[in-house]
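Below you'll find the structures, each written out as C-alpha cells.
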Structure P
Amino acid sequence: MTEVQTYRGSLDAEDLGITLMHEHIFVRDPEVERNLPSSEWDREAALERARNELEALHDLGVRTVVDLTVPGLGRDVRTVAAVAASTRIQLIAATGWYATSALPLYLQLHGPGRPLDGPDDLALLFVRDIEEGIEGTTVRAAVIKVVTDAAGITDDIGRIMEAAAVAHRATGRTIMTHSLPATRNGLAQQQFLRVRGVPLERVVVGHAGDTEDLDYLRAMLDEGSTIGMDRFGMEHVLPDDRRVGTVLALLRLGYADRMVLSHDAAVFSHVTPPSWRARMAPRWNMETIPRRIIPMLRDGGATDEELHQMLVVNPRRLLAPAVAAASVVTGPSVGASDHDRARP
C-alpha cells in the first residue's frame, strides 16, 4: 500500500517529495474564541496568509506539509481544505486528541467502564477519521497524534494513547507524539505503545530536538522509533545552532534513517499569536528549514543523501500505511507479556 491521503485525495507516496512532518496551519480554540476572541484572527486574512506562506514554501522546494492539528487544538478541516484547494503544497490531515492531562467532561463520563458505559468514542473517532473522513467531509487523516507532557500518562492521557494504539492496529497508520524531553518521557511513550501492539518503527517521538541528551535520543532510536527534530525556529526554547549540532551528531552515529525535520510552526495560533511570534520567535516559520537549516547542516558535514533521507525517504515510509494488524476497533489491547515475546 503506497497511497497517502491528503486534503485533495490520495497521492502515491513516491510523489510526496520534501515533507515537513510536524506543522500546523491554524491552532485555535472555538470555546475560548467565543468568549475571549483574538483581535488578530480574521478568517479571510488568515486564508490568504496561509496560501501565500505555502506557495512560498513550494517555491523553496517543499512539496508536502503534515498538519498535526487535532481536536483539542481547534482542528477545522473545512477551513484548511479551503487553503489546500488553492496551494500547490500537499496538505496532510491528522487524527488524535490533544490534551496534556485531562479529557473534556463528556469523554471522561462516556466510554468503557465510565459512568455512561459504552464503546470508546475516541477509538471510533480515530478510525472513522482515517477510513471515512473527518467531520463528515471526504478529507481522511493519514497519521495519529497523541500527547504526553509534564503530567505524564494520566488516566485520561492513557485512554487517548490506548485509542491511538487501537486505531493503529486497525489501520496501520503511524502514531506521532508530542513529548517533553526534559522528563525523557518519550521512553514512557514507547513502552506504553509497544505493549499495546504498536511496532516502534511506526512511532515518531516528537519534539526530540528540544534536548541535546544523546544518550536519551539514542535509547529511543535504538528501540526502532523515528525522532522528530521538529522545532527549528523555536529559538526561545533552544537555539537553532544547537539543534543542528544534535542532528549532526546523530548523523555521524548513523541515524539518518530515523530522524525527520520540521518546525511545529503555525500560520496562525490563538495560543501564541502572530504579534507575539514576530517579537519573540521571528524565525519560527516553515521557511526556516529550507532557507537556514539545510545550509547549516551541509556546512556541518551532512550529505545530500542524508538530507534526502530525513526530508523525503523517512516521511514517505512513515506516511505510507503499514499493513493493518487488526480490523476490529473494540478488540482488546495486546498484553505486555504477549508483545514482549515479539519485541523487535
Structure Q
Amino acid sequence: MEISDKYFDKAVTLLKQLISTPSVSRQEDKTAGILNRFLTSEGFSVHQGNNNIWVTSVISNDLPTILLISHHDTVKPSPSWSLDPFSPVEKDGKLFGLGSNDAGASLVSLMMTFFYLAPIKDRAYNLIFAATAEEEVMGSNGVKSILKDLGKIDLAIVGEPTQMQMAVAEKGIMVLDCKTAGKAGHAARNEGINAISRAITDILWFKDFQFPKESELSGKVKMSVTIINAGSQHNIIPDECNYTVDVRTNEYYSNEQALDIIRSNMKYSTVTPRSLHHNSLCIPMQHPIVKRGLEIGLSAFGSPTTSDQTVMRLTSVKIGPGDSARSHTADEYIYPDEIKQGINIYIKLLQDFAF
C-alpha cells in the first residue's frame, strides 16, 4: 500500500468541501473556517491571522524550519464555465471545480504530508503548514501579514500546480502605467499633436526590445502591452494616451534595473510602476532540497507564473500537483490520481531530508 492511500480519501473529501465554498480573493472567511475546524478536529492547535490558517510541529528551537504553504483563495470564475464552478463534479477521471487545480490540490496534498510528518520525532527540522489568503491578488492580508508570526523559515515548499516537478526559478512581475502627452486639435485641420501616434513609437519598443541576459531556467524578460486608452471623439486629436505594460523579469534583472532600462529608452512616455516588490527568484541548484528532488527523479525548471514566493522572499521551491495551464480557466479540473501522486512525492522528498 502506498503512503498516500491512508490520506487520499480525506484529501479529496476536503478538496470537494473547499470547492463547494466560494473563496474569491479577499472573501475567504468561509474556507478559512472550514480549514480551522478540520485541522482542530485532527487534534492540532490552530493559529489564524486574517483568513490565513497555520499549524506547527516543533521538535526543537535549535532545528531549522520548513514551511509547507499553499493558498485557499481563487480567482473569480469566468463566464465561460459550462459547469457550476462551485459544485465539485467527478467525470472522465477528473474532478472539476473552481480552485481544484489552483491550488486546492496542492493545499490538501501538503496538509496530508504535514499529517504524515508531524508525528515523526526524529525529523531534522521543525514543520509548519499554512493555508493562505489573497494569493491571487498579492493582497496585504495574505501571507505577508503573518510572516512575523511564523518566525524564522529556512525553506518553503510552495504548493502550486507544476506537475510535481520543481520550479527552482520564478519570474518577477512589474506592472507599468505609461502616459504619453500630445496636444488637442481638430482632426480636420493640420493641428495638434497626436498622443496615440507618439505612444505607438514607445509601444513598438516594448514589443521589439530584447533584454540581453536570457535565463536557462526562466527564459527572456517578457514585456506585454495589455491595455490602451486614448481619445474622446472621432474629430478631436487626442492629447493623452495611457497604456499598461505587464513585465516579467528573470533572475538577472531586479525590477528596479529593468525599470531603469525601460525609462532610458522611452521617447515620449512617462513610466510609473505600481510596485517594485515582486522580483524574480531562484534557488541554487546545489541547495539540499533541489539535490534531493533530483535524486528522486524530479526535474527542475523555471516558472513563468508568480506565487506567494515573491511576497515571502524566502529560500523556496515551488512544486505541486496539477498543471498551471489549467489555472484560471473555465471548467478547471484536477485528476484525483495527481493528488495521490502529490502526497507520495512530497513525503518522499521530505521524510529523510536534512539540510
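From which structure (P, Q) was helix-only ellipticity at 222 nm (-39500 (n - 2.57) for each DSSP H run of 4 or more, over all residues; to 500) calculated, if the value obtained is -10000? It must be structure P, since only it matches. For FRET efficiency 1/(1 + (r/R0)^6) of positions 235 and 307 (r between Cβ atoms, R0 = 30 Å, to 0.05), the highest value in the series P, Q is held by structure P.
Among candidates P, Q, the computation of relative contact order in percent (Cα under 8 Å, 6 or more apart) that gave 25 used structure Q.
One of P, Q was used to compute P(r) over Cα pairs in 10 Å bins from 0, in percent, and the answer was 5, 23, 29, 21, 12, 6, 3, 1, 0. Which one was it?
This figure was derived from Q.
Comparing percent of Cα pairs over 19 Å apart, for residues 35-138 alone across structures P, Q, the highest value is found for P.
Given a computed value of 13.0 for mean count of other Cβ atoms within 10 Å over residues 203-210, which structure among P, Q does it belong to?
This value belongs to structure Q.
When distance in nm of label points 7 Å out along Cα→Cβ at positions 3 and 299 is computed for each of P, Q, the one that comes out at 4.5 is P.
Quick note: the coordinates plus some simple rules give every number you see, no bench work behind them. This structure is a prediction, so every number in the text was calculated from the model and none was measured. Cβ atoms are built from the backbone, for glycine too; each structure is taken alone.
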